[in-house]
Structure I
Amino acid sequence: MTALDVPMTKGLTHRQIMTILSGLLLGMFLASLDQTIVSTAMRTIADKLDGQTAQAWVTTAYLVTSTVSTPLYGKLSDLYGRKPFYLFAIGAFLVGSVLCGQAHSIYELAGYRAIQGLGAGGLLSLAFAIVGDLVAPRERAKYQAYFTSVFATSSVLGPVAGGFLAGQDTILGVTGWRWIFYVNVPIGALAFYVVQRNLKLPVEKKSHRIDYLGAALLVSSVVPLLLLAEKGREWGWGSATSVGLIALAVLSFVAFVPREAAMGEDAILPLRIFKDKVFSVTSVVAFFVGMVMFGGLVLIPLYLQIVKQMSPTRSGLTMIAFMVGLMGTSLVVGRVMQRTGRYKIFPIFGTAIMFFGALLFSTLAVDTPVQQAMAYMVFMGIGLGLTMQMLVIAVQNALPAKDMGLSTASVTFFRSMGGTLGAAVSLAVLFATVKGNIYDRAVGAHFPSAALAQIKNVSLNNTTGFDKLPAGVKQVVLGGFADSMHMVFYVVAAVCVPAFIGTFFIKEVPLRTQGGLASQQTAEEQGELAMAETAVL
């Protein structure tokens with residue numbers, strides 16, 4: 001038996017855990033690098049594809065598929081084992097990456113990003129579930145440093161690489177921004193090889209049914225609402241399309257609940273897990289935290305590149321400030337939690353800091369010094385660093401070890417769902433108000449009629465044209481964008497309030513001292529011992 005061919009044991013050595021982690025970290029690096037490299041270059045990509053106002057489809061498509069696939073990964077990996085689904089996630093992500101590099105319209109790119117999202121849904125959630133299988137909750141904080149290092153590394157490489165590639169006309173005869181997706185291929189191939197070679201976990205044979213109908217009902221409950229959040233303003237909230245989507249979502253949810261009750265333990269989302277107060281409350285908090293994170297941070301690159309007129313490369317480097325706050329806080333919190341075993345206080349302070357961070361972002365203007373914006377990013381990063389991983393650990397610790405994949409994927413699902421809605425709403429509010437704010441500024445500046453007409457005809461689909469505007473008109477346009485971003489950040493701050501209130505209702509359960517596999521084995525051994533004692537009596 002090799003060091004990695006381990007049965008359900010009560011403990012692995014640090015070396016064994018690190019060998020297994022090597023494959024997980026590569027997979028996480030693949031997903032986290034893609035997020036940072038794409039977000040930095042999104043403005044350039046949207047301009048090249050003449051679809052700046054439709055760029056939300058690219059973000060939403062990715063988040064929708066990653067969101068709805070997350071609970072499926074969790075449930076199926078509990079039944080069949082983590083490894084095959086982790087490999088599938090890497091493969092789907094790579095296929096989507098290659099297709100994204102060949103997109104010729106913003107909507108085509110959105111469709112291919114949806115395929116990428118199918119893979120991303122498993123890359124992060126299954127990595128945390130596998131760590132939960134191997135490492136005790138109290139010791140798990142020690143290994144957060146490695147995950148944080150992956151995010152920190154990608155936060156440095158991603159923006160720089162994204163800005164550089166997006167700024168090149170061609171590289172080896174291929175348009176520069178397309179390499180943003182092609183660069184995933186060698187990284188993904190290496191991740192696939194390492195995971196296939198090193199990740200060897202025990203798989204327990206279980207009798208089960210696959211809840212295909214439940215999965216379909218879940219998808220048809222969530223996707224219509226996310227689409228409505230993105231396009232409701234354009235379609236009209238009372239239009240036949242909008243009403244039809246609402247009706248589909250409601251009917252699907254009404255059918256979903258009794259379906260899950262009938263399926264019992266075989267359900268995609270077994271209803272019993274919602275009876276656990278820690279899971280229910282934490283999932284609600286995770287939903288709002290996702291809205292804050294994605295809804296707020298999707299605007300920062302746009303602020304830097306449009307309002308502050310930064311290049312993609314420079315804006316990416318500026319965004320490192322956010323990851324510094326997130327990484328530093330995660331390292332400190334991990335050590336404190338390992339020593340004390342306490343975790344509830346962290347998301348309480350974290351959500352409060354996020355609230356004030358959003359208010360600080362709402363003050364950003366055209367003439368705000370970049371150093372001031374970076375300080376706000378560090379502040380917001382601290383808030384998220386205190387919050388995100390603590391929510392995952394709280395749920396993993398509260399539910400039975402046999403539900404490790406389900407619990408991890410479920411809380412990730414609710415956070416991603418909030419993130420999808422937050423990103424869609426933020427971009428919708430931004431582009432719904434920006435033309436009005438630009439025009440109001442022009443009127444306030446007493447522009448002549450000819451200039452007002454020019455303002456009305458300013459295209460928001462390709463923001464590179466702003467550089468050709470007269471200085472006075474350009475200042476008004478950039479100020480209008482800043483005004484609309486203020487409104488979005490007020491909305492983000494409001495979303496922080498229910499998240500903050502919810503953290504007080506999270507019950508702090510003492511952290512287990514065994515990993516998920518060991519805890520499950522202990523529970524089984526205790527059950528067998530009880531049965532043996534009963535037989536003797």
Structure II
Amino acid sequence: MKFITHLLIIAAIATISISRAEAQNCGAVQNLTGGQQSQIGAIQVAIDTALHHQDLYHIDSLSEVLKSVYSNQGGLPDASETYYTLVSNTNWLSLQNSILLERALIAADSSVYANLWRTAKGLNPPLYQPHSIFLRTSAETAAGLLKIASRESDLVRKALYENWATSALDSLATMQLPNGAFPFPDLRTYGDPFFTTIIQNFLNSCGTDSVNVLQNGWITDDKGSGEFKFDAGVIANTYADAYTYTGNLNYKNIAISIADYLKPLKFNVNYNYNTFVSLGVTRAFEFTADSSYLTTAINNIRYAAYPGQLLNGRWVDGHNANSRYHNLIIQNITNTIQHLPLNNIFATTIDSMMYRAVKNLVDYSYTCSSATGYRWLIKAYTLNASVINTTLKDSITALLGQYVNQSAINGKYLDVPTIGEYMELLDVLLDVKKNIFSQETQMQVNPNPTSNVTNINLQLPAADVLTLSLYNTSGVLLKTIDLRQKPKGMYNYQLDLTELKNGLYLILLRTTEGTITRKIIKTE
């Protein structure tokens with residue numbers, strides 16, 4: 001009955017005309033009237049009910065009404081964004097220069113990275129106040145350190161970065177809750193301007209149970225609200241990366257346990273939160289090949305992220321229209337799209353959603369200059385041509401060069417996770433072969449060229465975790481051939497290229513020792 005009542009309310013306001021801008025305005029901020037806010041609140045309650053019941057028809061129809069109520073305020077950010085004019089140089093930094101850049105970055109704040117294990121306990125530097133920082137902060141930094149370390153030619157630095165990262169990851173692991181999630185700090189103590197009100201309202205909603213929810217400065221139960229999705233998705237992604245770089249099976253198991261926490265959660269009215277679910281469960285799919293994880297990821301995007309997107313590519317509400325959260329959505333769903341089956345009923349819709357989201361932020365960056373960092377650009381660059389066409393890909397390429405060169409000049413938008421992902425991308429694109437293996441690891445590909453099937457022969461001189469993947473020359477992951485712990489020995493894989501177009505491809509082997517790539521040519 002409650003759901004029907006909300007539908008009647010919405011039907012009464014559905015006559016409001018749709019008049020929202022298709023272009024993103026520089027410096028504009030969403031400004032809603034009291035009437036709009038009241039109507040939006042009623043619609044969101046109804047959408048939340050539809051999301052809970054996974055009722056796609058009502059999710060879509062209610063979302064269209066929601067967009068009409070926002071009118072020309074839809075897609076505008078909820079706060080003023082800071083713009084920064086980028087340099088004109090579009091040439092990408094080489095791997096060697098990227099290494100020099102990361103060294104300067106880390107040296108400028110080395111004590112923070114050396115004490116990253118403390119940040120993994122929620123201790124905020126430089127004073128390391130307790131319960132004062134998100135746990136995801138340490139996770140992303142640790143993953144960045146591991147990616148940097150694997151490309152670092154100085155073996156002393158390499159070992160140091162790995163130690164900082166693994167110490168933080170081991171420390172963070174002790175914070176995991178029994179259900180697989182991670183707690184959230186009680187930031188009210190520090191008068192946080194954003195979270196203080198949110199936390200207080202949440203605790204009020206818990207009533208007498210708030211004494212159980214808040215434990216020793218940590219919120220340990222989000223009561224099914226989905227507030228833990230953000231941290232859980234980021235941390236799952238971190239431990240998945242950490243496993244591929246270290247071979248630590250505990251890291252792999254942590255990533256899967258987080259995915260198991262995320263998998264049954266109901267959809268959330270905050271669009272970007274659902275994309276953190278898609279990220280976390282997709283990483284579990286990569287480890288297990290369990291299609292139920294991938295189905296969950298796809299459904300979270302289609303049911304609970306896509307319906308809020310406007311035709312211009314922005315999300316309708318001010319929070320997700322903010323460039324910061326818009327780019328997080330792009331980052332989070334890239335992995336899922338790379339595994340999206342062509343015959344999936346939502347494939348075309350999700351691909352179109354991603355194209356519009358990327359194009360909007362690219363256009364916005366060129367028109368208004370920069371209002372965000374560039375990790376989203378790195379992710380977007382790896383998408384297949386069926387999602388990102390050549391024209392948009394060229395714009396991404398040039399814009400990424402501008403961002404990287406801006407970072408090299410004054411450190412703008414530079415952080416450890418970003419430079420780590422940039423160096424990881426360069427590994428694929430530049431056909432990097434690393435000579436840092438402590439033992440001889442061999443990989444042969446034969447026949448090469450081939451018109452259909454080729455054989456990949458590997459020799460592992462010691463037990464290791466390996467990732468064997470096929471990429472195109474744009475860095476797009478086409479197939480994960482193997483990803484698991486392997487004992488010492490010889491391994492043979494048959495790779496079928498029949499359905500691929502003629503041209504050059506890259507086979508990439510990554511172990512904890514380093515990375516090897518081999519070029520392979522597909523012919524008629």
Structure III
Amino acid sequence: MRPQTQASETILHILRQQALHRGSALAHAVGDAAVTFGDLWNDVRTIAATLGRYGVESRDRCALVLPTGLDLIRLIFAVQLRRAVPIVLNPDVADVVTAGRLARLRTALVVAEPDRAARLESQVSTSGGRVVVAGELTRPRSAPLVAAWPEPNDIAYLQLTAGTTGESRAAVVTHASLMASLEGSRRRLGITDTDVFASWIPLHHDFGLVRFVFGSVYAGCPSHLVPLSLTNLRPWLETMDRVRASITGGPDIGYRTAAQLVSSKGLDLSSLRVATNGGEGVRRSTIEMFESRFGLPGVIRPGYGLAEATLAVTCVAPGEALSVDAAGTVGCGAPLDGVTLRIADSDGRPVGPLTEGEIQVRGACVFAGYFDDEPQSRSTLRGGWLHTGDIGCLDESGRLFVKGRARSLIKRGGAALAPMEIEEVVDGIPEVRVSAAVGLAGLEFAVEERLVVVAELRGESVSDPADAAALTSRIAQHVAQRFGVMPFQVLLVEPGGIPLTASGKVQHAEVSARLRSGRLAESFFTD
């Protein structure tokens with residue numbers, strides 16, 4: 001069972017307890033590499049001492065620009081053990097973008113692989129930071145550090161927001177918020193040390209970091225991480241089969257892509273009891289497709305969360321029946337223990353059940369604000385509530401239904417259309433892999449926005465202009481029949497044409513920007 005915790009403890013205290021009580025048990029595995037809880041704790045202490053030799057002190061920000069791997073996991077905990085602040089950055093982002101982020105975050109140390117470290121060194125050194133190759137830190141050369149235990153209100157990590165509405169900020173998550181989030185998820189999902197985790201979500205995403213690194217340590221169970229991309233998800237499913245995984249998670253598009261492209265032949269996923277679905281809109285059709293293809297009825301558990309609430313806010317519990325509202329939106333469950341939700345209108349007044357408004361969150365899991373952005377922090381955290389900017393409603397039982405981002409809503413004739421609902425209809429068309437619905441406004445039609453639907457095709461599903469014309473017409477008719485609005489334009493783009501985040505979330509603001517500038521991936525044909 002999970003060791004008992006006290007309010008003064010942090011995830012590092014839990015790691016030490018796991019090392020003492022189950023030191024020989026598997027903690028994390030990435031491919032053929034694996035580490036036990038005991039070895040992980042020893043490695044973390046040694047690396048923390050080495051970090052001291054490089055001048056890392058309390059509250060220093062340390063950027064870890066590394067792919068998913070055991071060294072990255074070791075470094076995350078080692079930075080925390082110096083009471084410093086780890087920031088896991090996407091290693092696939094261009095150098096110029098990474099350098100800009102490092103400058104904004106004013107990092108004292110940057111850890112990267114050799115080639116990347118060499119490219120970043122000249123850019124980072126001008127701001128006073130230091131670039132180190134990961135291997136220099138993870139090779140044991142120092143005596144283990146006597147732990148410098150962080151306090152609950154110390155920063156556990158900085159999490160870059162996805163930037164799906166056009167901005168990317170660093171959310172400040174404290175150890176206390178992290179522990180509250182982990183306990184809430186443990187209770188809702190019934191996680192114990194007998195569970196086995198498996199995930200493909202990269203660790204620069206809060207879903208991968210919180211659930212499958214910190215979460216597995218908190219529960220004392222093994223976590224198998226599978227570095228891959230949305231283009232090839234079979235290794236994730238094969239890993240779940242091989243290790244008899246009981247818990248996984250990911251965004252809706254991951255399950256959808258797996259159901260569309262991965263054959264169930266030779267796969268036995270019967271050990272899976274929970275597959276959480278969050279990070280973007282949850283689609284009923286995705287749930288039905290995945291569970292049917294792999295013979296897993298009731299395994300997908302929709303949830304809602306965001307970096308500013310550490311991770312999960314709500315989740316459907318194992319064994320709980322799914323709920324779907326009149327618009328076809330899948331319910332994301334009730335708030336986790338310790339979390340309070342309310343829905344507020346445009347004037348900030350709470351509204352009753354079944355009335356749409358902004359989703360607002362209160363609880364110990366809520367973040368402490370944005371790094372170096374006091375105005376936005378004050379705007380987001382008001383009156384004790386986290387103002388998410390997401391739109392949704394609660395039913396009479398307090399279960400949440402998420403409609404989308406306030407800034408992503410498409411305004412037509414005084415009403416607002418939720419992109420997720422439109423995309424659910426379009427994605428149900430066999431030739432479509434994923435779609436994006438956006439509203440474009442201009443001076444000549446400033447009162448309302450024109451609906452544009454971008455549909456990314458599945459492989460060679462459209463072969464000639466006649467097929468393309470028929471498909472765009474079919475998409476437009478489906479949308480018009482369901483929502484009473486005829487799209488102004490339907491664009492068909494090649495696979496990869498719709499910009500997604502690393503976790504597969506549609507970047508609506510980027511789609512709009514590319515449409516306006518003509519930078520959207522070359523269309524096959526337009527209507």
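Summary table
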| read-out | value |
| --- | --- |
| Source structure (of I, II, III) for distance in nm of label points 7 Å out along Cα→Cβ at positions 234 and 346, computed value 4.0 | I |
| Structure (I, II, III) behind the derived value -16500 of helix-only ellipticity at 222 nm (-39500 (n - 2.57) for each DSSP H run of 4 or more, over all residues; to 500) | II |
| Top of I, II, III by relative contact order in percent (Cα under 8 Å, 6 or more apart), largest first | I |
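Taken together, the values in this text are just the output of simple stated rules run on the coordinates, not laboratory data. Keep in mind that what you see is a predicted model, and the values were worked out from it rather than measured. Cβ atoms are built from the backbone, for glycine too; each structure is taken alone.
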